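Multiple structures are listed underneath, in structure tokens.
Derivation of every value follows stated rules applied to the coordinates shown; laboratory data play no part. All values derive from a computational prediction rather than experimental measurement. Cβ atoms are built from the backbone, for glycine too; each structure is taken alone.
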Structure P
């Protein structure tokens, strides 16, 4: 096996491609597509998004100290890309992409109604890192599309057909390979299974 050496760069792929909705002092909602987003703490639940200072949404989030992370399904892929290349300074992205604003009980900033999962965040810290500022937000609430709830009241996230972003390209998720802890889970004995089957047959 041989390896090639490259200069330092962001090669941690794939990453979630999310649409972040925000609203500043003028109360006009905007959407920015973010690839640099992730979980930073579980208790309290906290996430981060990284935004360039030059972006219109940077100003809005700085003013309101809140934002909503909207997960992106395959149906929203085109809107996700559009909101990543167009500026909210010039257009109303909700209107252009025919997306509906959903105002929750958690904050004034609206979520994207068509998104299967909306994560409402209050900014608790801003880290100036260089090309991007990282907004660390505490999750104050979540809303989900109830059509993905099953008869056991479980939310089936795998049914939402989320997309990922990898080095300039969008992808849907692939096949399920296992569940957490499957590598150390004890396998059931085939012998016991056969005995049980025979007993039932009698």
Structure Q
């Protein structure tokens, strides 16, 4: 995969990357856990982001990489609701139910466990990027909110939901405003409102 991408884009560096794998098998009690469904959850929700990270990591800037060159005109920059950051941001889509400290209702065993790993992956990958490129690239996890899509179709009734365009615009605004300092946003999980989702 990596060699093919590099052949197509020999000099390209990622500035904004968002990886979105996700699948849900609902288990309301331990008796409902099915080994094949659980393995599928971990393959998609945990291993999927890990393998994407493996193949895309070399497209993120290192200490010796050239700086990003903005192509927006000054008038476009002034009228834009957000501006591209000077550093690269690698975002992995997480879920609030992956937070252990936020778990107050239980259930969804394989989904919760597999999504919790995304929070760990974001932190671990960010430490790697920090050692490789200092402040040139950061990794974060993101929670899009409960979005009205086919994924959440069974939960549309009686629950406030974001529209896909609303969630995407909010996430992009948060992502573009993400600072790259060690004590800023890097290595953490953020929701569409810009609030931290603690592990």
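Computing distance in nm of label points 7 Å out along Cα→Cβ at positions 129 and 145 across structures P, Q gives 2.9 for structure P. Going by distance in nm of label points 7 Å out along Cα→Cβ at positions 9 and 89, which of structures P, Q comes out largest? Once distance in nm of label points 7 Å out along Cα→Cβ at positions 9 and 89 is worked out for each structure, P has the highest. Please compute Kirkwood radius over Cα pairs in Å for structures P, Q and give me the label with the greatest value. Ranking P, Q on Kirkwood radius over Cα pairs in Å, first place is P. Taking -4500 as the value of helix-only ellipticity at 222 nm (-39500 (n - 2.57) for each DSSP H run of 4 or more, over all residues; to 500) derived from one of the structures shown (P, Q), identify that structure. So the calculation was done on P.
Cα extents along the principal axes in Å, for residues 57-168 alone computed as 46, 29, 28: which structure among P, Q? Here the read-out was taken from P.
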